[in-house]
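Next up: some structures, all given as structure tokens.
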Structure P
Amino acid sequence: MVLSMDRWKGKTAIVTGASAGCGASIAEQLVEHGVNVVGLARRKEKVEELAKKLQNKPGKLYAIKADISKEEDVLEAFKWVKENLGPVHILVNNAGIAKPSRLVDGNFTDWKNIFETNVLGLCAATKEAVNDMKQNNIDGHIIHINSVLGHYVAHVPFLNVYPATKFAVTALTEVLRQELMNMNSKIRVTSVSPGPVETEFASANKLPVDDEFEKFFEAMPKLLGEDVADAVIYVLSTPPHVQVQELTVRPVGEKV
């Protein structure tokens, strides 16, 4: 099997949650491979900072302010891409949040926000991308940044509904694969499931008042955002007839 990113050079990718962590690393590597990337994030200024850093690279990074949990933001972002860059070839659903608490005393609004971002936002972006690819006869690629927690529930405190949202991503990957197959579409779909990652997302979602949880997380072996980006580049590099449906990437020595 020959691995190559050549077919994506000059094409357009959308990466959600592109302001930091895995999303920023994925956007950067795609630009390095000559892809024009639209980075969606609530913190647009962070994406703009990254775009300046990548000015002389083969591809280009564009920053769009969008909250993936709001359908109107998703629709506006895809409209901008269509009007300014043309059809979408790659969608990386990376945006995700966690709000640590226990199920028995957690906050309903927090749970709702987690599902709206991790599940419904992913569905909204996927719908727009697939429809755009179909209309333009593009054999594109949809990549969901999932988690090992989308396959089992770890003995980790304060996860509440987060694993449930990632289990949903696992199911949605297969649902989409089956729908595309039944449509005789050659659009590919992949779930990339990392273990613990040392990113701003992880540190921002710690419980600062809980020393036990902080020590637990700090002691874990962790991947870097660049490792997840490498996984994304790998699945995109496979030949058009190859579909990597699930790719699990874990740090050596992970025990949870």
Structure Q
Amino acid sequence: MPNKTAVVTGGSRGIGRAIVLALAGAGYQVAFSYVRDETAAMELRGQLQAQGVECLALQCDVASADSVRAFFERVEAHFQRIDLLVNNAGITRDGLLATMPVKDIVEVIQTNLVGTLLCCQQVVPGMMRQRGGCIVNIGSVAAQKPGKGQSNYAAAKGGVEALTRALAVELSPRNIRVNAVAPGIVKTEMSTALIGSQEEEIQSRLLIKRYAEPEEIAEAVLYLAERGLYLTGEVLPVNGGLKMP
């Protein structure tokens, strides 16, 4: 179908940026959101526009229902339709639960889980009218194989996996597929900051002795969107064979 439109949340850096580039390379028009890094967002938008890709970059905090609503209103006004939603935006606030500030619990669940729900809620009516569409949520290996200090993040991403399955059931009569990708450790600024002194221990748990490149996660998203047409309600692990300690 010509002029397919994809929306990627948290698309200016890291995994999100790789997803935006992969989708643009596959022929999608792309809208993506960013929270703070306007410089990176404008650089990516400029790169795509120079390649002739129709691209929209807008500020949006997925933790805010009002911000999410305004973002999707602008996207739909510009492109008229949304064929693919990739819920990538997320944050971490790792720490031991016994001493974790309530703020860190609430912010992680609000952004990673509630934010994903809010974005799905915005695209579903249009996809139902079109009688077709695709949603890909970005989960995490932490939902199934969490590390120490990840109780808030693991709970949020576990919720994303459950949401993926429930929404697939709800939307299948309208030809809308819902799946998730669950990355392991990916070479991004966020991961580098979190790994710190634990690198040797983490490497020992990987069957494939390296971290994933952002582009490898983007390829999994592209597969679910374009080629995995008999998949819905599934979570695709891309974690290098990460073992429990």
Structure R
Amino acid sequence: MDLFQPSPSAHPGPELPELLPLGPDGIVVRFGRVVSPQLSAAVLAFEQAVQENLPDGVTEVAPSLSSVLVRFDPARGRRDQVLTALRKLLGGVDWLAETLPPASRIWHVPVCFGADQAPDLKTFCQLAGLSSEQAIAQITQTPLRVLAIGFAPGQPYLGYLPPAWDIPRRAALTPQVPAGALVAALRQLVLFNHASPTGWFQIGETAFRPFQRDRTVPFALKSGDSVQFHAIGSAEYSALKNRSDGLGGARYEAGA
């Protein structure tokens, strides 16, 4: 029997996600192929369940937008044992009906929407059918969650914004957006930790750096954290950029 194929008789009820091998020490638990708020809730709920019931030998649990990567140390846990533990956690639960687990931390992050810091805001708003004021209000009034961290160290994918934000990527790349650029990407916001090319729309900028190598805690954000953005003016933004801690005025408080 294929270790990665669930047994229907062993798992009655909701269909299980796919269990896929990844190299000699990884298993990908894939909940779907089309990213959605429902899928993200399933991913974060399952990641929390694995973290709270960590199978023997597991060394890393990392969510993406549609799956959870589970890595294990082959010297401390066999693949079949880890698979059995994952199936036990998956079985009998309709993960796509799960709600987002409560955030353990709520981050408050200042962001500037000035013309120099949001060069694509006007164009994006025209495509989305929003005024700049409406777009900024939706960014700052919507509690966003860290759905995944990737592409670059510490870089968060934050969601979800209302359906009007479901705007496709631009036809041509912007050669470079600066570190701290906040870009709109299919109902999500992505916060660039370093300068980078992108096909998405830069609609704001923050002095917050989610990753800073020499900081006491280099990675500020964790998957599942809640992020609340707060609009600030250009003068305050300039002052925050000079802070050496890379937090740019961001702070967090305990959640649930």
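Only the coordinates and a few stated rules stand behind these numbers; no lab work does. Not measured: the values here are computed from a predicted model. Cβ atoms are built from the backbone, for glycine too; each structure is taken alone.
P, Q, R: which one has mean count of other Cβ atoms within 10 Å over residues 40-47, as calculated, at 23.9?
R
Given a value of 15.2 for mean count of other Cβ atoms within 10 Å over residues 32-39, calculated from one of P, Q, R, which structure does it belong to?
Values: P: 23.1; Q: 18.2; R: 15.2.
Here the read-out was taken from R.
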